[in-house]
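The data blocks that follow each hold one structure.
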Structure 1
Amino acid sequence: MKLNWGHSIIIVYVIFVGGILLLAYNSSQQKFDLVQNDYYGAELKYQEVIDATQRASNLTEALQVESKGSLLHITLPKNLQTNASKVSIEMYCIADEKGDMKKEKLVQNGVFDIELLSTMKGNYTLKLSVEQNGLAYYFEKKLIL
C-alpha cells in the first residue's frame, strides 16, 4: 500500500489529537494544594501580620535558624530572650501540603529546638510568630532541608 499526502495528513492529525487528549487527561489528574482554605478570613487578619513583621524588622538582631541533623535550632533576637514567649511555629512545604507542620511552644530563654520529621526534605518556609508582653513579632525564613 502506497501512502499519499492525504493519508499522511490524516495520520498526523490523529497523532496530534491523540497527544492533545493525552495532555488533557494528564493535566486533569494533577493535584493542587491550596495554601489556605479560607483566603478571605486570612486576608482580614493580614494587617496584624504586617504589623508584627514591622516590629520584628525593627529589632536590633535577626532570627537565627540552624539545621542540626533532625533538629532545627532556633535562637530568637536578644530583645525577645528576656521574658517567656509564646511561640507559634509553622513549617510550610512549598511542594506538598502533607509536609506542613505546625507547633506551639512556651519558650523561656529564647533558644529552642524543633524536631523535624525524617520525611521533611526540600524547600520550606519557616513562619514564626512570637508573642511577648502583649506584642506580636513575625519572622519568615526560607529553608532547604
Structure 2
Amino acid sequence: MILYLDTSSLVKLYVDEAHSGAVRRWADEAEILSTCRVAYPEMISALTRRFNRGDISKRDYKLLTGRLMTDWPDFAVMDFYELRAGRLAERHGLRGFDAVHLSSAMLLVEKSGPLEIGFMSFDEALNRAASSEGLKVL
C-alpha cells in the first residue's frame, strides 16, 4: 500500500503527540510513503512554530529538521493540479493547502495504477472531502 500523508499526519511521524503511534504503525506497514511537495515548507513551518513557542528545544529542532531533510528523498513527493485544488476548495469548503493535498492525493491515485492508496489526515473536513472524492481514508 502507498500511504499518502498530509502535513498533519506527517508531523506525527517526527513529533510525539496524540496519535503519533498509530501514524508510525501505518507508515511502517506501507510500502511507500507519499505526500505533496508543499508538505516540506509546511513541516518546517510547524517545527519552527513549536520551537518559537518553546515546545521543542533548539537541539530537537535541529534534529527534527535534519531528519526531515534526510528522509525527504525517500518520500514519493507528488505535485498537484492547481485548478483541481481550486475546484476542491470550492466544492468542499476546504482551506487552500488542504485542497492542494487532496488534489495531490487524487493525482497519486491516477498515477499509481492498481496499487492501493491510503489517505491519512487529522483534519475532519479534509477527511470527509477525501472520502467523498473516493479516497480510502485511514
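Just so you know, all these numbers are worked out from the coordinates, no wet-lab data involved. It should be emphasised that the depicted structure is a prediction, and the values quoted were computed from it without experimental measurement. Cβ atoms are built from the backbone, for glycine too; each structure is taken alone.
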Here Cα Rg over 2.2 N^0.38 Å has been calculated and equals 1.69, so which of 1, 2 was it run on?
1
Here helix-only ellipticity at 222 nm (-39500 (n - 2.57) for each DSSP H run of 4 or more, over all residues; to 500) has been calculated and equals -18500, so which of 1, 2 was it run on?
2
Thinking of 1, 2, which structure, once distance in nm of label points 7 Å out along Cα→Cβ at positions 69 and 101 is computed, gives back 2.4?
2
If relative contact order in percent (Cα under 8 Å, 6 or more apart) is computed to be 21, which of 1, 2 is the source?
1
